[in-house]
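Below: a set of structures, written as structure tokens.
What follows draws every value from the coordinates through simple rules; no lab data is involved. Small disclaimer: the values here were computed from a predicted structure and weren't measured. Cβ atoms are built from the backbone, for glycine too; each structure is taken alone.
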Structure 1
Amino acid sequence: MSVISMKQLLEAGVHFGHQTRRWNPKMAPYIFTERNGIYIIDLQKTVKKVEEAYNFIRSVSEEGKDVLFVGTKKQAQEAIQEEAKRSGMHFVNNRWLGGMMTNFTTIKTRIGKLEELEKMEEDGTFEVLPKKEVIKLKNRKRKIREKLRRNKRNEFWKCRSIIYC
């Protein structure tokens, strides 16, 4: 039995592609036809590729490797977060920060700043500072936390096995 049926894909509207003037030639084998200026995706090939992806991700996760779930579009954010948490994996469902994988030293400084702000709040430093300064620091902490949301302590950068988008 397949992971997903053609009927489910059809009901979800997966078969609707981009406009015919905006396409990538590498997608040609997966285009079924063109109708009213929109490409129609071949759902038979889609089902096969989804099955391949499912089997690959399953085998990697069975080996105990980490998977990074990425879905920054509004309609995917909640599902990405739920599934990543359910499987105990990392996720990015807000903005993807530039250099998140290739220049992690910069991202690591942001994590350090977040930890520093959390420590300041815990040890009472915020109570000594002026109210305006505390508000600025709390806003900065909130923004950093939103961008670097992670669910397995600070081990995000160790996750390099698969990125699931």
Structure 2
Amino acid sequence: MKGITAVEKQISSFLEAVVTAFFGLILLLTILLVILRYLFNTSIVGGNELMEFLFIYTTALGAAVSLGKRSHIKVTYFVDQLPPFSRAVVDTFSLLLVLLINVVLLRLSFPWIAKVGDAASPVLRLPSWVAMISVPIGCSLAVLYCAYDIYKIWRFHDSAKGEEA
């Protein structure tokens, strides 16, 4: 278990660093493009398109990271009032739904990319799949985080139950 937890922490730290770096690049590009446009009446060719690509990756990876931290949007007031076993069941059901949605999106993303992924972006002329591949990457990570969280729920629930006996 310690090995899996260590790997999960390393993956999460790496993903958080990537998302943070992408957000930083988006911020710097935005400031630079505004300064260039309004002070010098010029721009960076492909700057806006690059920001779109970065934003797409930030969204896909950030969603997976938030699942890994269990910090996605949810209302827990009623679930927190439940006894431990019922809470574990509800949390598992919730994670299974998120896992299922991501499996469906993952499965649908490959035909979608195959069908329209060769179209080039207007300015940078990058194939669309460069941005689109973020969907299966993010969904795959979300599935892994959900599965790991379900494992942790029942692993720790069973451990706590064993300590009570």
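4.1 is what came out when distance in nm of label points 7 Å out along Cα→Cβ at positions 55 and 95 was calculated for one structure; which of 1, 2 is it?
On the way: 1: 4.1; 2: 3.3.
Here the read-out was taken from 1.
One of 1, 2 was used to calculate relative contact order in percent (Cα under 8 Å, 6 or more apart), giving 26; which? Provide the component values of the computation, followed by the final result.
Working: 1: 23; 2: 26.
That value comes from structure 2.
Out of 1, 2, choose the structure whose coordinates give helix-only ellipticity at 222 nm (-39500 (n - 2.57) for each DSSP H run of 4 or more, over all residues; to 500) equal to -28000 when calculated.
Values: 1: -15500; 2: -28000.
Answer for the origin of the read-out: 2.
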